[in-house]
Every structure is written in C-alpha cells, then in structure tokens.
Structure 1
Amino acid sequence: MKCNKVLDKYQAIRTRLIELSKQHKGRYGYRRMLFQLKKEGYKINHKTVLRLTGEMGLKSIIRLKKYRSYKGEEGKTVPNILKRKFNAERPFEKWATDVTEFSVAGKKLYLSPIIDLFNGEIISYSQSLRPNFEQITDMLDRVLKKVPKNAKPILHSDQGWQYRMKDYQGILRKNRIIQSM
C-alpha cells in the first residue's frame, strides 16, 4: 500500500519529466528539469528528480566541446607575410592550411588540408581521429613529394599549437617553405 502512494505521489512529476525530455530532445539534464519543475510550481528535491530521471532512463545528451587549436603561448609565432593577400600568380607560390573538425556518424574527424591559393586546389591533406602533430607531418610529407625543386612557397596558417612547434618550423625551413601566420 505504501508503494502505491509513493508511485501516485510522483506520477504527475514523472509524466512532466518525460514531457520535458521529449520537448527538449534529451538535452535537459536533471538540474535543468528541476529548475523547470520548480518554475512551474512543483515542490521537489533535486535528489528526487535525479532518482526519478535515473529510474526512467532519461539521460541528457552530453555536449562535446568544439576543437580549439590555440593552447596558449606554446612555441614561437612568425610574422604574417601574406597580410590577407590570398591570391597567387602561379602554382606553388602561396598555400594555406588549417585543422578542421567534422562530426561524422557521431564521432569527431579532423581534416588538415593544404590549399594552393593560385587555384583553390587541395594539394595535400591528412585526416585523423585526434588533432595531433603526426597528422600535420603526414600532410607535409605528402605535399613535399609534389613540390618542384625551384619552388619556395609561402605556407600560411593560424597560430595553432601545431604550427608553432619547433619540429614543424624546422621541417618547413629544411624544405625551403616560408612560414606565415
């Protein structure tokens, strides 16, 4: 008999929790649901809402943080040689690169292309499940096989941690690629 009273006691709240979950597409956790219930006049404790949502399997969707390549003052920046002049008169003169995050089938994928600013062609790229330095070196290895011996391209990037590493800057210097940020 006591069990039935408890179920009846929370039946209206259970119904409202299901409605809130559907209404907000599973994005509301127990704290936001609690706030909404209190706003609607329900007198309920946060522990009760947590327990009820757990019993009913109402789990909120965890938001994934967007990728940011900037990690503070790590490594050395170089001057901006291009100064927003993103047009080139010939191939292998000016390049641009960056790391871009995509969501594919619920997983993150990181793409790092090099684009020739002469015609917008992607001349090299690498993809990875994590943004790491190996991805950048793989991309550079691929493009170095295509560069004519007499070319001295300018490679422009943002100031992400990958592009400020000594190893990255050393690879560019060794291969006569001028770095710009």
Structure 2
Amino acid sequence: VDLRDDNQLVGVDITDGSQDIMLFSSAGKAVRFNESAVRPMGRTAAGVRGIRLDKGQRVISLVVATEGDVLTVCENGYGKRTDISQFAVKGRGGKGLISIRTSERNGQQIGAILVDEDDEIMLITDGGTLVRTRVSDVSRMGRDTQGVKMIALSKKEKLIGIARIEMLDEDGENETPEP
C-alpha cells in the first residue's frame, strides 16, 4: 500500500468478498459500506476514500461487520456497546453516522471493536494501566449516546487502546471465534 506521509494503516482483516466494512473516526462517527464498493487495486495503489474526515480528525478503527455489538470507547474512559444492526449500510466516502457522542466529558473516540456478550476486553491507558473487564458488564446503548464510565483515570491519564481478549479452552486452543 502506498501511504502518504500523513497517513497510517489502522487495520487489516480477511473477508469473503461480500462483507460490510465499518470505519470509525476520532470524531465519534462511523461509516458502513459493502466491500464490493472498493474496487480491486495493485499493491502500490493509494486506495479509495472510505470515510470523509474534517480537519484534525483521523480514522481510528476498521471492523468487518458480522453479528454482535460494536464496543466504542473514548479517551476520557467512557464507552458503550451498540448492536451492529443500528449502523445502516451506506455508500463509502460519507461523513458517517454517530457511533458515540464525543464531548468535553468523553474526549475523542479512540477505539471500536466487534464483541459478543461473553467476551472480555482489555482497556489500556497511556499511564500503563491495564483493566480487564467482561463485555456483559458494559451497558448496551443506542448510537447517539455518550456511554458510561469504563475506567477511572488520573487527571493527566488518557485511554489509548482497547483489545478483545482471546479466550483459550482447556487444551490451549482458541475458544474465541475470529470475527
């Protein structure tokens, strides 16, 4: 992939050629489109626009839309789960729908991942704090809401990452199916 100096790769995933792709922005917006809207290109191509960003915004997550909930989190420790069906399929290149309300309280959106009720997640701060929590403990809310406090942060601390924890069965095999 040929990236400009101010661009970075935020996600890569394997699909079957007919799935929906979701892109999330730091402004709390998300666009969902079918991957068929992106034409095949060579390795050195720059690609096509997936989501339209205003100045200062950036793409923060890529999700292959299957079943389950989208867990969205903001830099000030707030987050929520939203049923993936609440994100309508639109054309690529738009500004997107609200995925979580960004505000002075919430800060910018920093992550979005696909989760199931029985998953666990890890919240990661810039101060090195890691908090493990069950997805079932995170409130399920509509798209156009601010979410709830998921992690207590010190005054200067920010949430910088979220990850779904892969669960292993007794034999050490991956129990969590790939999304």
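Values quoted throughout were computed directly from the atomic coordinates according to the rules given, and no laboratory measurement underlies them. These figures come from a predicted structure and were not determined experimentally. Cβ atoms are built from the backbone, for glycine too; each structure is taken alone.
Couple of notes before you dig in:
- With respect to FRET efficiency 1/(1 + (r/R0)^6) of positions 118 and 166 (r between Cβ atoms, R0 = 30 Å, to 0.05), the largest value across structures 1, 2 is given by 2.
- Mean count of other Cβ atoms within 10 Å over residues 14-21 derived as 16.0 - corresponding label from 1, 2: 1
- For -11000 (helix-only ellipticity at 222 nm (-39500 (n - 2.57) for each DSSP H run of 4 or more, over all residues; to 500), calculated) the corresponding structure among 1, 2: 1
- Structure (1, 2) behind the derived value 23 of relative contact order in percent (Cα under 8 Å, 6 or more apart): 2
- Test item: FRET efficiency 1/(1 + (r/R0)^6) of positions 30 and 102 (r between Cβ atoms, R0 = 25 Å, to 0.05) calculated as 1.00, pick one of 1, 2: 2
- Computing distance in nm of label points 7 Å out along Cα→Cβ at positions 86 and 134 across structures 1, 2 gives 3.1 for structure 1.
- Entry that produces 56, 15, 14 once semi-axes √(5λ) of the Cα gyration tensor in Å is calculated, selected from 1, 2: 1
- Highest-scoring entry among 1, 2, by Cα Rg over 2.2 N^0.38 Å, for residues 22-93 alone, is 1.
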